[in-house]
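What follows is a set of structures for review.
All of the numbers you see were taken from the coordinates with simple rules; none came from a lab. Owing to the predicted nature of the structure, the values given are computational and were not obtained by experimental measurement. Cβ atoms are built from the backbone, for glycine too; each structure is taken alone.
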Structure 1
Amino acid sequence: MKKKKLELTKEDISILDGMVKNSNSYFIRRKAQSLLLLHEGKMIKELVEIFKVNRNTLGGWRKEWEQSKKIAMKKGRGRKEKLSQEIQMEIHTLVKQYPNNIKRVHQDLNYYK
């Protein structure tokens with residue numbers, strides 16, 4: 001079953017067009033551009049070829065816009081932190097204490113190992 005074209009208001013079109021022209025993020029520009037093309041009546045099959053993504057990805061971008069009128073940078077769990085919160089706080093404290101002495105910060109951190 002073919003989905004109908006994406007219905008956008010003049011304000012939506014203006015917002016998405018601004019994202020395409022002004023965003024520093026490649027992902028935001030791509031998503032905004034795909035939504036504008038869906039609004040123009042392009043078929044998902046065509047957009048899969050243009051953007052080199054899975055049709056489910058395009059559907060997710062559309063659903064995201066329809067539900068929240070927002071475009072997220074990128075979904076995912078992200079990178080896990082390598083340092084615990086406790087050690088990050090300790091580093092922050094030591095850097096404040098010795099702002100011009102990185103060797104001292106490193107030495108004090110090695111003390112905690």
Structure 2
Amino acid sequence: MDHQLSLIKSEKDQHAYLKAEEQRLKNNFENELKALNFQEGQILLKLINRESGKTTFDIIKQFKGSFQAYMYQGIARLFGYNTKETYSAAFEDVMIERAVREVVSGS
């Protein structure tokens with residue numbers, strides 16, 4: 001999305017693109033995301049950081065703005081999540097990293 005946004009010059013067109021992408025993502029993944037249990041949700045936040053190099057908080061802030069990012073963080077904290085959580089393959093997330101590598105290698 002970052003690359004695509006860089007190609008769109010008009011701020012109005014960028015906003016329309018982001019809105020369309022958000023709707024597409026909701027249509028494709030909303031039911032699966034709602035079905036995640038607590039631990040799966042935490043792992044998802046870490047995997048997003050692993051793949052993008054950005055925390056979920058940073059992504060929300062970039063695309064939805066600071067106010068929305070802090071609102072989502074507040075709601076996440078109420079439910080025991082942290083949108084600022086980072087992925088640590090060398091320490092606390094060793095098991096997740098091992099699982100990811102097994103999936104990628106086809107084992």
Structure 3
Amino acid sequence: MPEVAVLKTRQVKPGTSRRVDVEGHRIAIVRIQNANGQDDWYAIGDECSHADWSLSEGEVWEEECEIECPKHGSTFSLTTGEPQTLPATQPVPVYTVRVDGDDVLVTLP
């Protein structure tokens with residue numbers, strides 16, 4: 001399982017997401033600032049399981065730790081990839097993500 005640097009931390013503002021394409025994977029990188037003022041990072045498949053739409057273009061729900069598909073409003077857990085609301089019923093993949101200095105790294109399957 002290779003770990004790949006996908007972008008720099010400064011490229012994603014807290015409370016937002018950004019799409020990256022790496023080795024055939026469409027991934028939304030999400031940055032959330034937690035209650036302690038620290039950044040939590042998530043990597044989730046960027047394609048809504050209901051319709052082929054980019055999740056990274058949707059709203060990040062920081063308190064719920066979810067991202068919303070901008071097309072039909074389904075939300076997905078950033079930790080499990082499970083849909084939280086309809087119309088989506090199938091999960092999207094999640095990836096292990098970590099920060100090393102200024103690099104955001106994702107582990108690919």
task = Check the numbers for Rg/Rh (Cα atoms, Kirkwood Rh) across 1, 2, 3 and tell me which is largest.
result = 1
query = Between structures 1, 2, 3, where is distance in nm of label points 7 Å out along Cα→Cβ at positions 40 and 88 highest?
reply = 1
task = Kindly point out which one of 1, 2, 3 the value 0 was derived from, the read-out being helix-only ellipticity at 222 nm (-39500 (n - 2.57) for each DSSP H run of 4 or more, over all residues; to 500).
result = 3
Entry that produces 2.9 once distance in nm of label points 7 Å out along Cα→Cβ at positions 80 and 96 is calculated, selected from 1, 2, 3 = 1
